[in-house]
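These are the structures in question, set out in turn.
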Structure P
């Protein structure tokens, strides 16, 4: 279910990003932002391109929120169960994750929030990685 929800969220990110880009390009081409474009000391064509990319980015960022709501709307009979299982899962993640106080750029904490876990075997691999990080942290090297 997590993978399906994530795919729906990515799909909505793509769709809202494209919609934001089209809407931004349409609004900016109508001359709506002319006063702002004149204040920015760049080429107007370049400035309008950056503003259009900003509209695409805003659409991309809004997509997961809309996608999550659509997912829960399509699976409303299971929403309570999903929320309960996720809260239990995140409690286990919180209890089993490595202490990040001894991490560094050369030795980062592996997947601190458990975002890459998509299956039971993935969870077991995540646990092994956390234990290996803790062992590496507490090992006495001479």
Structure Q
């Protein structure tokens, strides 16, 4: 694999970098809106003081696996995409079979059953963010 950029790739990336701060600010604003609008309905991502997230993913936690399935169905019915990126924890992934000593990891297993990612990207409009919040709230 060649990790070097050609001139065209570099030009495209330079143009994208010009809007990077604005994209991060927009993602932050969306995360803030989700935090405020979803409080009491799902567990929102923890914020670390003096740190800024890029918000590549905005993942919430439901009470249990059945609630997550119901939420995902409700979102889908309302045209709101969602994703389960890791349906099982890493120690149960086939790629790691034989490398885990079998120690139970109940917290990882519990979280894998309850986590759901909501849409977050800088092109989301305020109306779309409100629609996501309304769909989660039911």
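Brief remarks follow.
- Across the set P, Q, distance in nm of label points 7 Å out along Cα→Cβ at positions 2 and 26 reaches its highest value in structure P.
- When Kirkwood radius over Cα pairs in Å, for residues 10-81 alone is computed across structures P, Q, the figure 13.6 traces back to P.
- Origin of the derived value 18.2, 50 (Rg and Dmax of the Cα atoms in Å; candidates P, Q): Q
- When helix-only ellipticity at 222 nm (-39500 (n - 2.57) for each DSSP H run of 4 or more, over all residues; to 500) is computed across structures P, Q, the figure -25000 traces back to P.
- Top of P, Q by relative contact order in percent (Cα under 8 Å, 6 or more apart), largest first: Q
Computed from the coordinates by the stated procedures, all read-outs in this text should not be read as laboratory data. Owing to the predicted nature of the structure, the values given are computational and were not obtained by experimental measurement. Cβ atoms are built from the backbone, for glycine too; each structure is taken alone.
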